[in-house]
Structure P
Amino acid sequence: MMAGLYIHIPFCKSRCIYCGFYSTVNMELRQRYVDAVCREMEMRPSLTAARRKEGLETIYLGGGTPSQLTVHQLRQLFLKIEKVYQTPLPWGDDKSEMEVTIECNPDDITPSYAESLSQLPINRVSMGVQTFNDSRLQFLHRRHNASQVPTAVRLLRNAGIRNISIDLMYGFPEETLDDWRHDVEEALALDVEHISAYCLMIEEGTVLYEQMRNKKSDMNNEGEKEELERNMYELLIDRLTAAGYEHYEISNFARSGFRSRHNSSYWRDVPYIGLGAAAHSYNIESRQWNVSDIMLYMEAIERGELPLEQEISDDDTHYNDRITTALRTSDGLDLSTLSERHRTYCMKEARRFLDDGLLRLDGQRLILTRKGIFVSDFIMSALVCV
C-alpha cells in the first residue's frame, strides 16, 4: 500500500475560539519551522526507506493555516518531498494521479495567491468556511466574512483548481434549523466537489470551553440541543445526497470520484507519515507523534534529535483502531481483514445491533445503517476489545 504524507503547519494569524489543534500566532518562526520540517524528512529513513519503492499517494498540508506560508516556503517543502521520497509531484499542468491538498482560509485566496497555487504541485484546496453568517463567524473569531467565500472559489476555479472542499459547522448557540438550512443551501450554490460538516464541539483547553465554563456563552437546554443537532444532521444528509453528493463517511460528502483520498487512507488502515510539531505517523506496527510545542520541536530537530513518542500496536489495539475508523465509512469494516478471533468477537458483539437495525451486513462488510450513525460512538465502544 502506498503511503500518505501529512505536514502540520501550525501558524495562524489569530486563534479561533473552538479550535483544539496545536497552533501558534508567532509568524516570525515560519522559515525556521519550514527548515526544521525539511530536516525532519531527512532524519526519518526508517519511514522513508520502507515506502520509497511504492512512493507517496497523497500529500496533505494541514494546520493551523498552511496558506500563511509564503509561496517560496511551500515550494521549498515540495522540492524536499520530491528529493527525499523520490516521488514526482504534479507541478503546473501535470495531471498526475497524486492528490495534493492544502488547507486555506477564504481571505487568503487573492488572485495572485490562487495563481501561485496553480503553479505548485497542489491540485486540491480545503477551505474552512464554517458558516455563511457573519455574526457566527465573528463569534468563532474567524478572519473572513461570508462574502469572501464565493470569491475565493471563483479565484481558485480561474486558476485551474478543479477539486475544492469546504468545511461547515452547525450547532452554534441560538442557531435555528432554518439558519442551518440557509448555510447548507449556500454551500450547495458553490458547486464544490467535497463538503465536510461537523457539530460545534466544546473541547477542553479552548477559549470556547472557558467561555462555557464561565457561562459567557448561553447554549440551549441539553436535551433540546441534542434533538436540534440531530435534526440539523438529518437535514444535511437529506439535502446533500439529494444534490448528488455521496455520504461516504460520517462527516464527509463528495461528488463521484472526489472522496478525500488522503483522509480515506486513515480509515482504510493505510500507513501515513506525519511531519512537524504535533504530527502523527502510523506504519501498522506502531504510532508515533511529535511534541506539540513548536520551540521544543525545532530545537530538537536542530540538535539532530527526533522529538517523538511511540506506541507499539498489538493485535487488540490494531483491531480497535479498525473498528473506530472503518466503521465511520459507508464501505464499513471488511471482516475478512480481521483475524478469526477478532472476527468471532466482533460478530458476537454486533449481533444485537444487527437485530436492532443499527448495523447491516453486506457480504463480508459490516456497515452502519443511517439509524446506526446517530449512535455510532456507542456501537464502536461496544465492539472494541476492552
Structure Q
Amino acid sequence: MSDYAGRISRLQEAMRAQGAVWAVMAPSDSMRYLAGWVAGGHERLIALFVPATGEPVFVVPAMNAQQAKTNPAGIARVVGWNDDSGWQASVQPILQAWSGSRSGGEALIDDELMSVHLLGLQTLFPRLTYVPAGETMARLREIKTPEELAALERAAAMIDALYEEALGTLAEGMTEIEFAEILLDRMKREGTAPSFPPLICFGANGAMPHHHTGNTPLRRGDVVVIDIGCISDHYASDITRTVAFGEPRDPEAARVYEIVSQAHHAAREAARPGVSGEEVDAAARRVITEAGFGPQFIHRTGHGIGLSTHEPPYIVGGNKAPLQPGMCFSVEPGIYLPDRFGIRIENIVTVTADGSRSLNAEAPRQLRVV
C-alpha cells in the first residue's frame, strides 16, 4: 500500500466513524497530502471527492484532466467538465451513487473550498449536513512519518544556511525589501522557494509581529527581526532570528533578548508526549510575565508545520490536546515594545519519545551584533 493509499484509507475510516458519506478536498495542502497533486482552478472547480467506501474521484475542468491523471496517488478516475455545461452535471451522479437512498449524513468540506462551490454542493444535496474537514484532516496530518520528518529537516537545514549566508549582506541604508530580495534570490539559486513572503523588520517595525516588509532603511543601532522559511519536497521551514545591526541603540534590547531566549528554551523543555499545547505556551508565557513583559507577548507560542506553514497542533492557551511523538511545531515567543523594537526567536521542534528536538540550528542565547 502506497503512502497515499494509506492516507486515503485512514481518512475513509475516520469518515465512517463519524457518519460522513463523502469528503471533498479543494486545491489545498490537504489535497496534496491525499493525492500528491494540486492545481489551481481560479474560479473553476478542481476537487478531489472521497467516498466513505470505494475509490476517490478527481473532478476537474477538462483542460486539467490530463494533468490530474498523473497524480502520484494513482487515482484512476478523473472526470473532466466543460465550461458550457458546468461542474454540477458531472458531480451530481457521482455523489448520488455514493449517497444511495440515504436522506442524511455528513459531507466533509475542505476548509479551503470556495464558498461558491460549497453553495453549489448544498443546492445539489440539501439534506446532508456540511461540516469542516479541518479537524479530521488535522488528526491525519499532525503526526509526521519518518519521510515527512526528513523533508522538514532538509527544509530546516536549508533555511538555516540561507540565513547565515544572507546575514552578512546587511548594509546601512538598504531597505527591508532589498534584504528580502537578497534572501529570495538565494532561495531561487538553491532551487527552493519561500514558504511564505519574508518578513523583515528594521528598528521599530520589529514591534509589529506581522509587519509588512517595506521601504524602511536600515540604520546602525537597529534591532532587526528576520522571519523566513523555504520549501523542501513541499514541506515547509520557518525560523525567526533577531540581531542588532551594530551596538543596539536601545539599551534594553540585550536584556529583553535574553528574556525571550529563556522563554523559548522553557517552552522547548516543557514539550514532551502527554503535555498539552496549552502547557507549553504557559511555560514560555510564565518567563516573560515574571520578567514584567506579559502584556507585550501578544501571540501564541507556536503553530504546527508540515505541508502547510501553519497547521495543527497550535501551541496556545485553550489547546488541551496532548502532544504526541512525531508532531512538529514552532516555538516562537516574543516581546514587542511599540515605537522601540521587537524580539522574537523561533525554531521548529519535533516531539520525541521523551521530550523534543529542534530541527534548526540554535539561535544565540545573547543578542548577536552584526
Structure R
Amino acid sequence: MNKPLTPEDFQVETAARPETATPKPKRHRKKLFLLLGGIVLKVGLGWAAYEVFGASHYATTDNAYVGSDSAQVTPRIEGAVAQVLVNDTQAVAKGQVLVVLDDADARLQLAEAEAALAQAERRVKGWMANDRQLSAQISARAADQVRARAQTEAASADLQRAHEEYDRRSALAETGAISGEEFTKSLNALKQAQAAYATAKAAETQALANRSAAVSALDANQVLTAGPGVPANPEVVAARARYDKARLQLERTVIRAPVAGVVTGRQVQVGQRIQPGANLMTVVPVQDAYVDANFKEGQLTKVKPGQAVELTSDLYGDKVKFHGRVVGMSGGTGSAFALIPAQNATGNWIKVVQRVPVRIRLTPEELKAHPLRVGLSMEARIRVS
C-alpha cells in the first residue's frame, strides 16, 4: 500500500525539477549564439572576399544619364514657311528636307544676279577687245611717226637746198648778174621750204603725241583687263560672288537635317514668318548617344580613358547589357560649373563628397539594337583592375 506524500516530500520534488530543466535553455542559447557568430563570420568573410576579388576591381554608380550632342535646326534667312515635312518623334536622315520656305523673292534675286554677271562678262570682253584695238592704233601711230620723221627730213633737205640757192642768187644780185625777178623767185622758194619744214616738224610732233596718247589709252584699258582672263577679272569675280550669294539664298529656302536622328521639340508651323536663328526644332542623334556617369571623387583613383564599362538601363532592365569605353573625365566637378557655385570659404563649411562626370562611349551596334533616349538613367560599372 502506497504511502501518502507529505508536504516535505512535495517540496523536495518540486525543488528537484528546476535543477534538471535549467541546463536545456542554456545549451540552446549557446548553440544559437554560436550559429549567429558563424553566420556573421561567413558574411564578413564573404564580404571581404567580394571586396578583394570583386568590388575592388570595379567602380559603380547609378548616377548616370544618357546624353547626345543634339543639333538645333535654325533658318539662315528670313521668310514665310511654305511646308513643314516632319513631326515630333520622327526619325530623319542627314540632309533630309525638314522645312521649305517661300522662294519667290530668292528666285528674283537670283535672276537679277545672273543678268548682272552676264553684263560684267560682256563688259570685260569689250575691254579686252579695246586692248587689241588700241594696240593696233599704237602700231598705226608709230607708222605715222616714222612717215612724219621722213617728211621732216625731206623738208629739211629742201630747206637747205633753197637756202643755198638763195645765197648764190643774193651774191649774183649784188653784181647785177641776175635779174630781180630771179632773185625774188629764189627768196620765195626759200620761204616755201622754210614753211614746208615747219609743217613737217609739226606733223612729226603730232604723230609722236598721237602715239603717246594711244599708249596711255592702252595702259589705262589694260588696268581694267589685268589678269589671266575674263573669269578672273575683278568685275566678273564680284558679279559672280553676288550670283553665288543669291543662289545660296535660294538654296537656304530649303532647310535640311544637319544630322541623322529623331525630331524633338518642333515649334514651326506653315504660314509662320521666321527670322534667322529662330529655333524651329531639334534633331537628336540617338545613334551617337553617350553616357555621363557621375562618380564620387573617391572612386576615380583608378579610372582611366579606354577602360571597359558595363551599363544597364531602366528602360530595358538588367536583361539588356550595354558595353562601352571611358572617353575621359570632365575638367571639374558638377558643382564647380553651377550657375551659383558653392562658396566653401565660409565659416559654416561642411564637407560634401563631390562627383565628377565621366564620359562613356557606347557600342554603336548595341545602340542600334536597343535605342536609348537623352536623359534616361543608367547604371554604370567600370572595370578598373
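So the values come out like this:
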read-out	value
Which of P, Q, R yields 1.79 [Cα Rg over 2.2 N^0.38 Å, for residues 249-320 alone, calculated]	R
Label whose coordinates, when helix-only ellipticity at 222 nm (-39500 (n - 2.57) for each DSSP H run of 4 or more, over all residues; to 500) is calculated, return -10500 (choices P, Q, R)	Q
Structure responsible for 0.70, with FRET efficiency 1/(1 + (r/R0)^6) of positions 297 and 353 (r between Cβ atoms, R0 = 35 Å, to 0.05) calculated and labels P, Q, R on offer	Q
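Bear in mind that the values in this text are calculations on the coordinates, not laboratory data. Given the structure is predicted, the values throughout are model-derived calculations rather than measurements. Cβ atoms are built from the backbone, for glycine too; each structure is taken alone.
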